[in-house]
Structure 1
């Protein structure tokens, strides 16, 4: 087996101070990546204006990073880059189905190793909610939980949307998933507030967004080319779980893209079969499902195909707990973090193995 280093850092202070601190961290991958010539000044201004409106303070963080790195804000990858297409699975289980009564949000995050940050941040910006979450191009978040007990996660919905060559261009101008998730974590205390913010946001990325809070509320939000649909669960709802993989799962919404990768359909069926008639689940039951390899489970080692399991995450809104297992291998074990903890920054070595996907894994089928 080979190894990769995984990092955990605490970021605290004003947004500008956080940006400067990130630029000076020796163990962080650089966030500097020169923008392509096709990224115009007008597009830069549009991006900055979106961040100012929906991610308050983030522009100051980018400016702090740029100043400390002696580069232009336009040459920070977060500002312009939209090619990240993670492949993930997600499940929210309302507390009445858990043997301890606590709601869970579980997710897998599949991607490749060369473009993945492999960083977990606890971020405490002045005047905003503190949160723990995975880093995407340093400034964005792939998932996380905040001090109010709001947990957020995502999976890509449908075929890739990107402004990079060879991919389907976005139908609308708007935010990418990593900015949406960070904005929710810093500005919303529960599912109601998060859903209201998402409805207001222009979201260019097609996303399955998972929201869960300490009151047992859960929500799957799906976006497709500027359209939006959602499904909610609560302690009083008949249905007690929501799940998603990498295609549209809300039946009335599937008209917007009525096809999917075969592996996404099979993973969704695996989750639904697992949840059928369940009355009392242990957390280990859920993590076992997520860490079994495809097709019996949801994980894979196809890193060179951008489909290797980077992390399995379980978040418990009630006690603000973030549990993470990196890179699938059993030897790596689980790391447990809580908002109230005062953990020191650290770097961990984790093992991984690579396998090659069969071409049939990526076949596209009609729903």
Structure 2
């Protein structure tokens, strides 16, 4: 949730800034279900009192007290009670596992280099650490849950992006960008310790099954808001266009999401979900906010266990630069079209990431907050 898109050339510069600020790179949106049909709740955008009932979140030991250095950011979940965070120490960085029930920070990895990002594999088996020896080099270190090194490699690059295979977590795709945004794509097989360069017409790729990937095939000579969504097998030359005009897409395990314009009302965006056979299973529309060259897609995440899609939603359509009315946090159940819940209102549009259970989520540009989705309480992970 990570949390975790394919852009035209007009958007590549924005991508650079996003990666440098935080390691969340997937921007998506929400639906426009009639507010009268949603179960509403007040805005709880404050630290709640500690004296509450038997919720697990009331037993959390927060905020984090870092043993050394200053907290840079929180990376994600390794379990419902444990998270990974990074602190800056001098010119280097420390990576910790934090147990929210005990308040204990365990040093997981120590780097003499500044760490750019930490990514956790979908099955929580591996931790990928991207550090930066120089501006034009990225060092990748992959550890298991015990902190043992599984793989290490330096790759010439100005920026790096990663895509784990959620069907086989021993595989991931690595896109290495140069400063002029030329790129190379690599396929890493951790089981074989094999890294090889592969050819793709686009750098932003997502797995749709164990052997196939999907990408938006942008026409670099004719910039557009939309591109065909193509699916192809790794190693094959050709691919198949499955949807002709898509603005953005996401791939979850056995679920594909496309974002397109609503044909009846072009001020709205359509979110369509498909199963592994590309059969439509769920859809909704939301107001969309326009930017100079594209749309703002609010942050979201998907929980496979509960089949729930969590997203921020603007109250109306308009221009993103002048919109100041806040966002609703809404959850959709892909298995029940009548089960849509309004969780919080007046929220900032910021990255969110589900925990494995689907009961909690990290929230904020550094994942500096936690939301209990049942009690609708917001907690501070990082002290101000």
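No value in this document is a laboratory result; all are computed from the given coordinates. Remember, predicted model here, so these are calculated numbers, not experimental data. Cβ atoms are built from the backbone, for glycine too; each structure is taken alone.
Structure summary
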| read-out | value |
| --- | --- |
| Structure from which 27, 18, 12 was derived, Cα extents along the principal axes in Å, for residues 117-156 alone, options 1, 2 | 1 |
| Which entry (1, 2) yields the derived value -6500 for helix-only ellipticity at 222 nm (-39500 (n - 2.57) for each DSSP H run of 4 or more, over all residues; to 500) | 1 |
| Which entry (1, 2) yields the derived value 2.8 for distance in nm of label points 7 Å out along Cα→Cβ at positions 69 and 261 | 1 |
| Parent structure of the calculated result 13.4, 37, given that Rg and Dmax of the Cα atoms in Å, for residues 173-268 alone is the read-out and 1, 2 the choices | 1 |
